[in-house]
Each structure stands twice: as structure tokens, then as C-alpha cells.
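Each structure below is given as C-alpha cells.
Computed from the coordinates by the stated procedures, all read-outs in this text should not be read as laboratory data. Computed from a predicted model, the values in this text were never measured in an experiment.
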Structure I
Amino acid sequence: MRMIAATLALLLVAASPAATVDDLGWLAGDWVSEADGRWTDEGWAAPRGGMMIGYSRSGRGDVLREFEFLRIAAGEDGGLAYLAQPQGRAPVAFPLVRHDKASATFENAAHDYPQRIAYARSGDTLTATISAIDGSKPRTWTYRRR
């Protein structure tokens, strides 16, 4: 009986449609995190044309310390990927590994750090966490909708 249940579960997963950028539309909006004099803004345009375009910028006071251009779009294999361009450098792809109605996790084990990027939304709160692939060295931002 367990074997039949496991086989059915695998078939359901295999039969489920691939994620589309519209499935991540809950991420859209302008988000801000402020703590201890530091601030981080992150913004995501609503899905359109098979892509979400975003940005992140962080600083202290009036001084910008870092920025990043972001995209969520179909990767080379056709699956969704998070493409990050810190400081405007060449993009690094993090394929989507799991998602639901209010969370998404992207991973790239070959990247130095971060290797995992995870988002979760609850109402007007967005939590973003970066970490190593095993979850170690986490760094978390809690944003509120602007």
C-alpha cells in the first residue's frame, strides 16, 4: 500500500504543470527594511511578458552601499530562474526549486554565496533569506510594503 501511495505521489508531482512567472506575482510591490540606521529597498514589477523585473539597494543614512538588478524569467532549461546582477555585473542564475502561493526558493549550489535565495510573504510583510545550500550562514531581511 505504501508503494502505491508513493508511486501516485510521484506521478502527481511529475504531472503538475511547470511554474510560470505569474505564479510569483505575489512578490510584486515596493518593499522596505530599516534597522539600526541601515536600510534596504527592494522592488518588483508585476509579471508581464513572461518576466518580473526587480531591484535591490542598501545603504546607511544617505549613502548607498550596494545595489542589484534582478529578474525572474525562464532560464536556459525553460524553468523559472532568479537572475541577480549585483553591482550591475554579469547575471547569475538561481533556478526555482520550490514554490507555493506565497513563497519561493531558488538555488545554485555552484555559486560561492549565496547559494539559496528564499522569499515568503505574509500579508504586507515579505521575508527574504539568503544562505548556503545547506541553510547555513543565513542572512534575513524583513520588509514591509511601502
Structure II
Amino acid sequence: MASGTFQSLPVPTTALDGRISAIVLDPGGNPADVVDKGTPVTVRIDWNLTGFLVPLISGTWNVQVKVDEIGGPDDFGEPQSPASIPLNGGGDYQRDIVLNSLQAGRTYSLLVQLTYRNPAGAPAPLGGYVNVGTVNVLL
């Protein structure tokens, strides 16, 4: 599981802090960095908030996996529009994003992007990213 960078609001970490991590899983739920062609892989993203301000934060998370073909033109975000996840009043979140369109014989770099929008829909400096690593799709 890869750990990422999390940016919190400009308050002390005892008030609000966060962590984010992600892993690539094969259809059997095993960590994978090499998969057979036509095999969908799942990027499991876990993030959490800590601190006494957590119950006071509301709004929406937006999460997306950025897929970049190494040395090629096949770059895209999955889902195409970032998935919206309402804040739940707690600190723990998880989202699975399935990648079905990886092409045989190619290697991809995966990056998870997590952003936050306040209740009015405006972006705020809360979120993070994870460089999940590479996935090699066999011929």
C-alpha cells in the first residue's frame, strides 16, 4: 500500500490532520502490479481525518485515479468526472475505483487525486494525492 501526501486546512494538527493511502488489487483482492490483458484492476483508496474539528467539517470529497501510459498517449482519469463522496461526520473513508480499460502490452503510472469542496461547492485546501505506482498489462 502506497502512502500519500495530505494537505489539511491551516490549523494545528491536533485540530485537523489527515492521511491517504492506496493500493492496486487484482480481481481476487491481491496486490498487483502485473496483470493479464483484459483483467480489470481495482484501486482501493483509504483516507482519514483526525482531530477535534472532524465532526464540524461538511462538504464533498472528489476522488479520481489519473492513469498515464508510460511512453504513450493513453492518458485518462477514472472515473471520467471525479467521484463525489459526501463527508460522513466521521474520519474514515474508503473508495474502490475499477480500471477496465487498460490496454495489453502497456505500462501505466497511477496517481490518486483527492480534493474537497465545502458545502457551498467551493474548493478548499483540504485533500491529497498518492502515487500508487505502475501496472504492467501483459500481452
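With helix-only ellipticity at 222 nm (-39500 (n - 2.57) for each DSSP H run of 4 or more, over all residues; to 500) derived from the coordinates and found to be 0, which of I, II does the value describe?
II
Can you tell which of I, II yields 15.9, 50 when Rg and Dmax of the Cα atoms in Å is derived from it? Spell out each step's value before the answer.
On the way: I: 16.7, 63; II: 15.9, 50.
The structure behind it is II.
A value of 32 was computed for relative contact order in percent (Cα under 8 Å, 6 or more apart); which of I, II is the source structure?
Working: I: 15; II: 32.
Source structure for this number: II.
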